[in-house]
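There are structures below to look over.
None of the figures in this text is laboratory data; all of them are computed from the coordinates on show. Predicted, not measured: the structure shown is a model, and the values here were computed from it. Cβ atoms are built from the backbone, for glycine too; each structure is taken alone.
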Structure P
């Protein structure tokens, strides 16, 4: 198994990231709407997207909520943040930092305490998720909300068998994330949402070849090509249809319980 550093993976993918993540015209607005609902976002909230990438979801959240404070787009990759625009949109404020840096208080936040934050498909990159999530909860104001959007422990993607097996080996269990938020003093719960994806087969194979999921960066070029041949044999249909199911782990502080940082 190849080992590639996560930040390097995203630096290489940055220029084409949006192309690989926009499965279809409905996906990004659908997910952004689910985030808005889960966090009960309002225009007055001070909001952060932790591990925002190119700001795909933050842009849609801004359209839906029209916040009075710019949404903080936090990511350790400058290359990814540059895709937001230069200068960035007035409603998006790029912050070059890791989730750990925010959690440890190494970064001064323009808004001070936050009312809501989300992490979408980045919790599996955290070396110590319990510590980091506790620190992120500490950056919230009284009544603050935190949402972790992640894939469940198993997925039904049309990937090659070795990739699906490795995913199950590496993916955190959403139930453990619930426990981490509870230990951080939050009232935590778990729900699931699902969206059907329909994507041209050759486009999806191209996404796999580009390693659109960080999981795929653990495979060599030869292994990727062998995997695509396996997928080609298993899926002769021109359009792949499969469920994209997400675990939404949500936590909230009490009204008198602000962050300690």
Structure Q
């Protein structure tokens, strides 16, 4: 989403995140979490690292702080930001989402206006039937549990949704704290669906299960034509993101 772009992979941390063209060596020995004012902080040899904007890396629960701390603990001789998705997500929540809650909620709600679950294939029939079978229960769930009523369509032609459904999705997004909102903002474009993102956030659907639902068309094509190595690598990376998001949401509840 435009308001919360991912951190540049060249942004790393040395007593906090700091831009550098050089690889940064691990500068700490012990990693822990500590409860203090405002929540739970990651500690590196007793000191709290900072986000790119200079804020303390403090999270709302001990489990969330531990999820981030574990990424710091497993770093080798050199820091590798690409292996620290929870750290990046926490920094995004603290630095960016906290300053742009309304625009972020607007973008999540906009996804509901063209939610993946509403666009069934008009052909081939086998794919359309699979999408109807797998996606209809989640549109029904959104209507019953979220109060978001979305109408399906066949093909790729846009179908406008009830403005009330879009407004309701925005309202639900704004009810989340900055860390939950950051997670949903990441999950929504990953899955192509605000409904699936909220299902994972609420714990009624696992991250990887949601990801598989989001790629029924892709999986159907793979069964027909096979999978090349590059595509498989991309899919594995996206699946790992979905799994991380599930852990993120559960840690925020702990």
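A value of -10500 for helix-only ellipticity at 222 nm (-39500 (n - 2.57) for each DSSP H run of 4 or more, over all residues; to 500), calculated from one of P, Q, originates in structure P.
Taking distance in nm of label points 7 Å out along Cα→Cβ at positions 85 and 221 as the criterion, the largest value within structures P, Q is that of P.
Computing relative contact order in percent (Cα under 8 Å, 6 or more apart) across structures P, Q gives 19 for structure Q. Figure out for me which of the structures P, Q the number 0.8 belongs to, where distance in nm of label points 7 Å out along Cα→Cβ at positions 29 and 45 was derived from the coordinates. The read-out was computed on structure Q. Out of P, Q, which one gives 2.4 for distance in nm of label points 7 Å out along Cα→Cβ at positions 109 and 141 as computed from the coordinates? Structure of origin is Q.
Once volume of the Cα convex hull per residue in Å³ is computed for every structure in P, Q, the highest value turns out to be that of Q.
When Rg and Dmax of the Cα atoms in Å, for residues 77-180 alone is computed across structures P, Q, the figure 15.9, 46 traces back to P. Comparing distance in nm of label points 7 Å out along Cα→Cβ at positions 69 and 237 across structures P, Q, the highest value is found for P. Supply the structure label, taken from P, Q, corresponding to distance in nm of label points 7 Å out along Cα→Cβ at positions 37 and 245 with the calculated value 1.7. That value comes from structure P. Looking at distance in nm of label points 7 Å out along Cα→Cβ at positions 157 and 205 over structures P, Q, structure Q comes out largest. Looking at distance in nm of label points 7 Å out along Cα→Cβ at positions 101 and 197 over structures P, Q, structure P comes out largest.
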